[in-house]
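Q: Pasting the structures here.
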Structure I
C-alpha cells in the first residue's frame, strides 16, 4: 500500500485493495469508493455524483488521471460540487454495465475511462469517456450551475433516460415457440460474412479485437457443415493473430487488441480473460487442424499464465498494464515489449539479418520512433524452405533468438500488475487449462487447473454455498455476479469431462440451483446480472450479447444444456431452450454479437452426442478421445462405482466399452476410439 507520508494528498481510496483504486489514492480529488456510505453522502448533502470508471491496465485512464485528476485546479471544482466516486470496472461490473449503457444511449459510443454525472439518487444525466482538462472543467462547471439554478431540467432528463435504459434489456418469451432448423443459419451467416476480413482475419477495419467466442463458433460451424470458406477464414484469423504483434513470441501471451487491421501494433495490456479464452480456442484449433504452431501457442500461452500471472495462493492475477518505464525511467506505452534495431543487432550479432527477415525489422514491422514490434508473416516451414534451411534447424534458431530476447527483457522494468483475482476470470482460466491439457497432455496444466479449483473452493465459496467475486491479499470480497457463477459452472463441467471426477459435476449442479434462486426473473427465463441480495442500481441489467467476453446468460444456457445431458435431466435442456427462444428474433439482426447463443442453437439443429465410457481403463480412453475435436458432444467416463445415469448397467467386468448415444439412445458399444469415431462419421 502507498505510504501517505510521501504524498501531499491522500483520499479514502488508500483503504481499498484494488490496484486501480490505489493508483488514485493520492490524487487531490476527494475520491471515494462505491459503497453505501458514499452513495448516502450524496443524498444527505444533495450533491451530484461524479462516477469515474476504469481499470488498472487502461492507457487512457492513466492519461486522464495525469492531465485532470492530479491537477489541484480540476480537483477544486470536483470537490466543491460533487461526491466523487472511483470504480474499478473489474471489481464492479454491475456498476460499469449500468452506466456504460447510459453513456452509449447519451453519446452513441462507449469506452474507458468512463465518466458519468448522476443525480444524488444515482440516475445518470451526463457522461462520456476521455476528456481533455479544459473540456472536463467546463462541462463540470456547467453541470454544477445547471443543478443549482435549473435542477428540474436534470430530473426530467434523468427520468426519460431511466425509462430508456429499462427498455434496453426487455426481452419477452414468445407466445409461439419457433422451430429449430439448420436453415436459420444461412441468412445469418451470409450477413455476418460481410463484416469478416478474409485477408487478415477477424472483423473488417480497426481496431481489431480477437473475439474468441466468434472464432470458436465459426470453427465449429465450418467443421460440422464442411464449409471450406469459413474453415479457411478461421485458420487465417488464428495464424494472423498469433503471427502479429498482438502475440508475444518472447514470453507468450496475447495483448488486448490490435490498433490496426493487420494485427501489427497491439494495445499492449495483457488481460487474463483474453489469454484464458485464447488458450481454449487454440487448443481446440490444434485438435482440429493439427498445426504444430497452434500447439506451440498453447504451450507458450499456458506457460506465460503459469509463470507471469499466477499467485502463490493458486489463483491468477487480472492484468498487466500497457505502460512501463522506458530506458529513461518515464512511463511509455509498450516500452517492455518493443525493440530498436540497434538493440537487436547487439543481441543477435550475425543472426540479425535472418531474424530481421523473419520478424520484419523493416518498414513493415516498424511502429514509431525507431521501435519495432515483432511481426511475422510467414509460417516457419515456408520461411525455412525459402532460406535453404530445414524446418527443424530454423525452429532451433528461432528458439535461441527468443531466449536471448527473453534474457535481455529481464533487465527491463515490467509493466504494472493488477494483482487482484476475479472468480469469473479464474474460472475461464480453469476451462482454458482443461482444454490445453486435452490437446497437448501437459501434466502441469492438469495440476494448475485442479489447484485453481481448490483455491476457488477454499477462498471464494462461502459457508452458504454462494460465491464471492474478488480476491486480494488473502481477503475475498463482493457478492458474486452471474458471470462468476456461469464461468464457475462451465469450469466445473470442463473439469468433470476432462478428469472424470463426479465431485465437479455435483459442484456445478449446486451452483446452478443457487443461480435459479438468486438471479431469477419471475417474468422471464433469462437471468439478471446481479443477485437479488445486492443493492438496487438504476436498472437491474441482463447480459445478452457476446463480446470480448461471452454474455453470462449465453454461458448459462450452454451450461444448462450440458448439465441436462450429463445428468440425463431433460428439464435443464428445456430451460436452455426457453432462454434461447427469447433471443431468436434478436439474433438475426446482429449474429456476430450472439455467437454463444448460435453455438447452443447448433446443439438443437445438428447431431449432438453423449459419449459414455465404462470400464476399468476409463481415464486413459477418455484422454485418448479428448485429443480429437468433437464439439457436438459431452463426455462421461467411469466404472462400476459411477452414479451417473448414462453409465447405469454399462459396466462389464474385464471390458472397456464406449457408447455413442443421442437423446439417451445408444448404438452398439465399441472398445476403441477408432470404433466410436467411425460411428460418428457414419452419422
Structure II
C-alpha cells in the first residue's frame, strides 16, 4: 500500500519525514522508511497555495478589460488554476497523489490548511478525489508530537467542514473584491483619480473603523466638568474621599453643595470600613491576539511581524501552533510543562517558588479546548543566542507568560472607607501589597496597576471632620487606534467579530500596503485615499462592521456543519447585485475627490512631487516639463515619502536594510543615491 502525505510547504514536509524515519530525497517528494505507518510512504508538499481561483479574464474575452458593463460579475461556476510559479511542484505532488492508496492531509491544522489540500485535489483526477483520506491534526512540530499525530490520525470527514468554510470565505472574498474594486476604481478614474481602489469583505469595514476613530478625535469638543470631594485628616495624614458624580456647570455644583450642607467643614461619622485580602492570578495564557497585542505594546511590533515570528518558532518546533484563539490548555500540556518547568525558568533567567502545581480552571480546561490550545513552549528548548531579536523576545514572552501560572498569586489588602453625607457616598480606597507573587517576574500592565495607598486606621462610626473641596476636570478625546487595539486580543475587530485571529494581521497589513491607513509610532491614521473609500462606502452595507460580523458568524456555522455554502453564496450574490444597482445611481463628492488629488502632490525642496500608483513623479518648480521618476518599490523594498525627501533634499538616504538582489535573491543593505534624475545604490564602507 502506498501512503502519500501532503504537507503545506517544504520545511514542514522535511520535519514530518525526519520525525517518521530515514529519508531519501526525490523530485518534489521525500521517500520515508518508517515503522510508524504501514506501507510505502512518501511526503510531498505544496508551496502554500499551489492552486488558486482563476483571474477574471479566464472567464471570457469580455473580461480582459475592466468595464462597468461587466458588473455584477457572478460566474455560475468558479474556475481554479495552478499558479504559474508553482507548476513544477504541483506536477510532482499530483503524481504522488495519483499513485496513492491512502492520502494523509498534513497541511497546517486549520481552515486554510484544509483549503490548500482540497484545492490541490480539485485539479487532480477523479481517482484522487475518491482515494481514502486521513487527517493529521497536531499542535506542535516536535518529533514526539508528530509521531503521536501520525499514530492517531483523524478521519478526513472530521475536518472537511473547515474546508467548506474556508472555500466559502475564499469565494465570497473574491466576488466582493472583484466587483467592488472594479466599480470604485472605474468610478474614481472617471473623476480623474489614479490608482486602484481595492475593496474587501473585511478590509473595507476595518478601514471604516480607522476613519471613524480619526473623525471622532478631530470632531471631539472638550467639555469642563466639576467634582466634589472632601479631605479628612487623621494621624497627621490628609485622606481624600471622592464621589463619582460629575457636574457639568459651576451652578449645578453649587446647588449640590447647598443641598448636602457642605458650604463649610462638617463633623460626620465613618459609615463603613471594609478590609479584604485579594489575590490576583497571573495573566491568562496567550492566544494569537494576546501575544500580538503584548508585542505591539512592548516592542511596537506590527501584528504581521509577530505572527511571522511566532510561525517561524512553531516551524522550528519551539512553540505550539500559533493561529489559535484559545487561551487554555489540557491536562496533557500542563503535565509536560510542569515536568520541564525548571528548564524553562533557567532558559529565561527567572526564579520563583513553584506554588500552583495542580491545574487551575483559569488555564486548564479539557472540555473547552476544541481545535487548538493556547500558545505555549514545547519540550524542545532553543539556545536563545541562536534566535534573532524578535524571535528571542517573542519566545521569552511566551515562556514567561506560561510559567507564571505555576507562581504564587499577587496578594494585596484592599480597604474601602466610606462616608455617607445626606445620601451621597464619599469613598477613600487603600491598596497595600502583601506578597508580590508572580509580579516579581512580570510587572502588572500600566493600565491595570492600582496606586499603592496606605490609609490610617479608620473605625466604623468614628467622628471625623469632613473638609469639602472642589476640582475641575476636562473630558478627554477617544484614544487613537493602534494595531493592538484594532486587531489584537480584545480589540475592535475582536469585539465586533471582524475576521479571525489568523486573518486580522493580514487585513491590517493589506490596508497599510494599499495606502488606506498609515502607522506613526504604532498609532493608526487614515490617508486621504482611506477617507475617500470611507466616504464612498459609509452608507452601504459593505462598509458596515455589523454586516461583516454577521457574515463571519454564518461562516463559522458552515465550519460546524450547521450552515451551508449555497445559502451563504446566494446571500453574497444578492448583496452584490443589489448594492451595485444602488451605487450606480450615486456620484462621488467633488470636494473629497479634490482632497485626494491635492494629497498626492507636495513640495519637497525645489521639487513638486506627485504620488502615482507605482512611482513618485518629480518635477523642478518653475520647470515642470523636466521630470523624472522614483519607483515606489526598489529591489523588493518599499520606498517611503520620507526617503524620497532625503533623496531630493540631500541626494542620499540613510542606510536602507533588506533590499533583495534580483539575480541572487540574497538580501543586502545600501544607501540610495540620486544623481541627474537617476537612483542608484551606494554600499556602506566596511
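Computed from the coordinates by the stated procedures, all read-outs in this text should not be read as laboratory data. Quick caveat: nothing in here was measured; it's all calculated off a predicted structure. Cβ atoms are built from the backbone, for glycine too; each structure is taken alone.
Q: Given structures I, II, which gives the highest value for distance in nm of label points 7 Å out along Cα→Cβ at positions 308 and 612?
A: I
Q: Given a value of 37 for percent of Cα pairs over 45 Å apart, point me to the structure among I, II it was derived from.
A: Going through each structure in turn, the value belongs to II.
Q: Okay, next question. A value of -15000 was computed for helix-only ellipticity at 222 nm (-39500 (n - 2.57) for each DSSP H run of 4 or more, over all residues; to 500); which of I, II is the source structure? Could the numbers behind the result be given before it?
A: Details: I: -15000; II: -11000.
Corresponding structure: I.
Q: Of the structures I, II, report the one carrying the highest value of mean count of other Cβ atoms within 10 Å over residues 164-171.
A: II
Q: Between structures I, II, where is FRET efficiency 1/(1 + (r/R0)^6) of positions 620 and 660 (r between Cβ atoms, R0 = 25 Å, to 0.05) highest? Walk me through the intermediate numbers first.
A: Working: I: 0.85; II: 0.20.
Going through I, II one by one, FRET efficiency 1/(1 + (r/R0)^6) of positions 620 and 660 (r between Cβ atoms, R0 = 25 Å, to 0.05) is largest in I.
Q: Assuming 0.45 is FRET efficiency 1/(1 + (r/R0)^6) of positions 108 and 588 (r between Cβ atoms, R0 = 41 Å, to 0.05) as calculated from a single structure, say which of I, II it is.
A: The structure behind it is II.
Q: Also: Quick check on the output: 15.1 is mean count of other Cβ atoms within 10 Å over residues 148-155, derived from one of I, II. Which one produced it?
A: On the way: I: 12.0; II: 15.1.
Source structure for this number: II.
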